[in-house]
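Undergrad: Presented below are the structures under discussion, each in the form of structure tokens.
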Structure P
Amino acid sequence: MAETSNSPQPTSALTPMQEEMDALLRQVSRQIEEGTLDTNDQALFERLVNGFADTRGLVRLRIAETLGSEIGRPTTQAVIAGLAHNENPVVRRACGKTLTLIGNPEAIPTLIERLLHDEDTVVHGSCAGALASLGTPAVPALLEVLHQPDLPETTKGHVIWALAFNALEAKETFYESYQSEAVAVRAAAVGAIAKIAQDAPEPKAFELLIAALDDAAEDVRSEAAAVLGNITHQPALPKLFEMLGHAEPSARKAAALAIMKIGDGEAIAPIQAAATQETNDEVAAAMKLAILQLGRKVSEAEDDGWD
């Protein structure tokens, strides 16, 4: 029987490129520590950006921290160039994430362009994250994207998320953007204003959300009903009761589900009355669910008050 060796197994040798990158990182780290780094050395920054092609995740993270956190804005153009032109999607992904650390608004045009046109979907997410982190300066460009026809739903989702991330900081912009003729812009504004209503409540936010229940666009009405339900805004109930009689089935369904989340026993009768007139099976099912859930709320409330 062969003996089993307990000696450590040899680790894979580093490639020459990996050894070179490790040496470069040590050199740059030393220069930063000593205060001797030439922050105008764009060729150095380009070498570090190209290092994002390294297969070692920890090394890529170290490069990002070096470029984005330790050196910062002087590296902006090299990282932008990597995002815009490098053929390796791993490099482009890392550049998008590094621009989040740098936080320079000069990157906005390239981040938008890559969000819209990069062939790698992970790059889209990296760009959306960087745009979200840039705050108010990125909001107008993100809103402009929503004006584009035939925008893919995934891209629209990235944009709406990045906008909502900055809802509080750019709230006046969102109030104004609700007046846009573009349905997607108004829907995004409603989503952002919902966050304002949740995190920093003010009358203007609630008033606009309730007004949006009368919007001409189905997407906006449904979004407004959904967010009012999620924040359980009681003053919205009268308008939601009216919405149960809307000509569009989607509006009636959205109203029923919002009332279910907001209402109590007094909300059952309006939904029951609407249900007797309902001809759409999907909406009828939503109304039935709402009546059931509201009835449970009443029962639970009664149980809690039992002596």
Structure Q
Amino acid sequence: MPSWGATLVPNGNPPVAMPELPEVETVRRGLAPVLEGRRFTRVVARRADMRRPLPADLSGRLQGRRVQAVDRRAKYLLFRLDDGMVLIVHLGMSGRIRIHQGDPPPPGRHDHVIFETEDGVSIYFNDARRFGLMALASGNELPGHPLLAGLGPEPLDPDFDAERLAAALAGRRAPLKAALMDQRVVAGLGNIYVCESLFRAGLSPRRKAMTVTGVRAGRLYAAIRSVIAEAIDAGGSSLRDHRQPTGELGYFQHSFAVYGRAGQPCPGCDCAQRPAKDGSTGIRHLVQSGRSTFYCATRQR
């Protein structure tokens, strides 16, 4: 599963990052071949809560159930079961899912939920910070579930386009970066991929969201789709906790243009030779709504 371990900032401390759409989609693709069509023969909840209490009698309600599909909505994994229920899983800040074939290792301190299948596969949900969660809901109730209701379109969905993006941003006076972090605008985007998308679109994170219309909206729409698609192909970004379910790292972090690269030059730009008023050069860093933003003041307007 996802694990994040690249040194991307000058002081050597990797930025704290929550798994975003590409990381969760990577996990989904790793789980689907070993779970779809398989039955849970044993489920062990080794603690009663994470971010919130686990569903009552989680083990009893899942044991014997067959997984019909492993889906994803935004940053949530959805295990669709043969009784019409859906297990909703969120990785939080540090959640990992690890797949073990054959004899699994002894559970570690942070292996909170263990799933075993009829094929002899063991799946460990590991979460050191316990910001992840699990919930059970009826498939019929899923669209209105509090965790999923109100989510915006998926960035790679066919019905998501520049016009829909512009409409979601219309009337918003908030900075563009903050607006794109709102899951009601585009589902699944987070700090990393918003920074990278804004760079590709040539748009400042400080710009008022409501000003992104017409050509600007078209550039931003194209940038979001290309960044997300490329990150999924790369297995996501491994900065600290994200690993693929096989244990492999994602490698999109090697393609970052701005994220975590404060003070360094951005691709194809002379920003490193053009000091700002405060004397800083290269990619800028600022904090917006408590989150780090990385951008090029020369190329992003």
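Any read-out appearing in this document is the output of simple, stated calculations on the displayed coordinates, not a laboratory observation. Because the structure is a prediction, the values reported are computed rather than measured. Cβ atoms are built from the backbone, for glycine too; each structure is taken alone.
Undergrad: For helix-only ellipticity at 222 nm (-39500 (n - 2.57) for each DSSP H run of 4 or more, over all residues; to 500), the calculated result is -21000, so let me know which of P, Q that is.
TA: So the calculation was done on P.
Undergrad: Compute Kirkwood radius over Cα pairs in Å, for residues 27-210 alone for each of P, Q and report the one that scores greatest.
TA: That would be structure Q.
Undergrad: Turning to a different aspect of this structure: With percent of Cα pairs over 23 Å apart as the yardstick, tell me which of P, Q scores highest.
TA: Going through P, Q one by one, percent of Cα pairs over 23 Å apart is largest in P.
Undergrad: Out of P, Q, choose the structure whose coordinates give distance in nm of label points 7 Å out along Cα→Cβ at positions 67 and 235 equal to 4.9 when calculated.
TA: So the calculation was done on P.
Undergrad: To test your reading of the models, identify which of P, Q gives 8 for relative contact order in percent (Cα under 8 Å, 6 or more apart) when calculated.
TA: The correct label is P.
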